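**Q** Have a look at these structures, which come just after this line.
Values quoted throughout were computed directly from the atomic coordinates according to the rules given, and no laboratory measurement underlies them. Predicted model only: the values in this text are computed from it and were never measured. Cβ atoms are built from the backbone, for glycine too; each structure is taken alone.
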Structure I
Amino acid sequence: MKKILAFAGSNSGTSINHKLVKHVVSEIKEHDIMVLNLNSYAMPMYSEDEEKKGFPAMVMGLNQEISEADALIISVNEHNGSFGAFFKNIIDWLSRLDRNFLEGKKILLMSTSPGKRGGLTALEYAKSIFPRFGGEIIESFSFPSFYDNFSVESETVIDETLSLGLKQVISTFAHEI
C-alpha cells in the first residue's frame, strides 16, 4: 500500500479541481490517500526579499507532506493559459526550498474547467515543468466542460465516455505506483 497525497492547485472555496480530486480519490481503494486543501497553507508571495527572511513554516510543512508521500494526485486550475498565481506561488516556494521537491514522486496530473478544453493549457504547462523538479508523470487527464459532465450533487461523472476514460487513467496510475 502506497501513501498518496492529493490536492488541487486552486484557492477557490468552490474549486471544481478540488471536486475532481475528491472524486478520483474515492475511486482508489488499495492505497492510503490524504487530501489536502492548499488554502490551509497560507504563504506570502514569493520574492527574493521574502526568501531572505527565511522559509515560511507552511512551505516547510507542505514540503514535508510531499516528501513523505510515494505519489501525488494533482489537479491544476487554469488562469489565462497557465495555472493560477496561487499555485505558481506554492511551486516557486517549494522549488526554492528544494529544487527537486518532487524527486521520486509518481504523479497523476489532471485539470478541469467549465470550458471544452478542460484546462488543457495549464495541464500541458504542468506536464512540462514538474519533471524539472524530479516528478514522474504517470498519467494525465483533462476533464472538459465540468458542469456539463459532472454532477456536483452526487459527485459522479455524468458522461459515460469521460467516466470510462478517467477510470482507465486512475487504474493505470494506481497499478504503476
Structure II
Amino acid sequence: MDINSLYKSILDGDTNSEKQLFEKLSVRFRLFVSRKVRNEQDREDIVQSSLMIVFDKYKDVEIKSSFAGWSYKILENKMNEYYRKARTEKKAGFVSSTDDSTVEKAASRSNTPLETKILDCLRKMNKTNPRYARILNLHHLGFKTKEICIKMSITPQNLYMILSRSRSLLEQCLKGGRF
C-alpha cells in the first residue's frame, strides 16, 4: 500500500495502518534526507522532528492534495530550517556538533591548561557516550530545553537527568582524568 492509501485507511478507522504509514514515511524520509545532508546525526534530527510534526498534525489538518505531498513539504521545510541555521552558525562561528574534528579545532585554539583538560574530557565523553556530549554541546550553545528535547527526541525530565550525569562525568574527568 502506498502512503496516500494508508492515510485514507486511517481516516476510515483502520488503526493498524498508522504504524505502517509511519514506518514507510520514516524509511522514505531517511532516504530523501541522506541525499542532501552529510552528518548522520543531523539527518536523524531532521527526520525525527519532521515525523513528530506529521504525527502531531495529520489527524487535525485538512489535506486537500496528497498526504505524501503534505508530509514531504514538512520535511522540506525542516531541511530548509537546518540549512538556514547552519549558514547562520557558520557566519557566527558557532560549533554545531561534537565530532572529533570540531574538538580538535577548538583544541588548537585553546591555550590554557584548563581549556586543554576540558577538551580532553569532552573528547573522552564523546567517544564513550556521544549522546551526552551532543546534549551538553546543544545546552552550551544556548538551545532552549524544548528545542533540545525535540532535536534529541527526549522528555524535559530526561534532558535534565542527562545534563546532570554529563556534568558529573565532566567533573569526575576533570578531577581524576577518567570517567
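**Q** Computing relative contact order in percent (Cα under 8 Å, 6 or more apart) for each of I, II, which one ends up highest? Walk me through the numbers on the way to the answer.
**A** Numbers: I: 23; II: 17.
The structure with the largest value is I.
**Q** Still on this structure, I have one more. helix-only ellipticity at 222 nm (-39500 (n - 2.57) for each DSSP H run of 4 or more, over all residues; to 500) computed as -25500: which structure among I, II? Write down the numbers at each step before the final one.
**A** Values: I: -12000; II: -25500.
This figure was derived from II.
**Q** Moving on to the next point. 2.9 is what came out when distance in nm of label points 7 Å out along Cα→Cβ at positions 12 and 44 was calculated for one structure; which of I, II is it? Don't skip to the answer; put the middle values down first.
**A** Details: I: 2.9; II: 3.7.
Traced to structure I.
**Q** State the single structure among I, II that was used to calculate log10 I(q)/I(0) by the Debye sum over Cα atoms at q = 0.13, 0.16, 0.22, 0.23 Å⁻¹, for residues 76-123 alone, giving -0.40, -0.55, -0.79, -0.82. Provide the component values of the computation, followed by the final result.
**A** Working: I: -0.35, -0.52, -0.84, -0.88; II: -0.40, -0.55, -0.79, -0.82.
It must be structure II, since only it matches.
**Q** Hey, another quick one. From I, II, which structure was mean count of other Cβ atoms within 10 Å over residues 60-67 = 10.9 calculated on?
**A** The read-out was computed on structure II.
**Q** Comparing structures I, II by mean count of other Cβ atoms within 10 Å over residues 68-75, which one has the largest value?
**A** For this comparison of mean count of other Cβ atoms within 10 Å over residues 68-75, the top structure is I.
**Q** Consider the structures I, II: one of them gives 64, 32, 24 for Cα extents along the principal axes in Å as calculated from the coordinates. Say which. The partial results should precede the final answer.
**A** On the way: I: 51, 36, 27; II: 64, 32, 24.
Comparing all candidates, it corresponds to II.
**Q** Compare distance in nm of label points 7 Å out along Cα→Cβ at positions 116 and 148 across structures I, II and report the one with the greatest value.
**A** The maximum falls on structure II.
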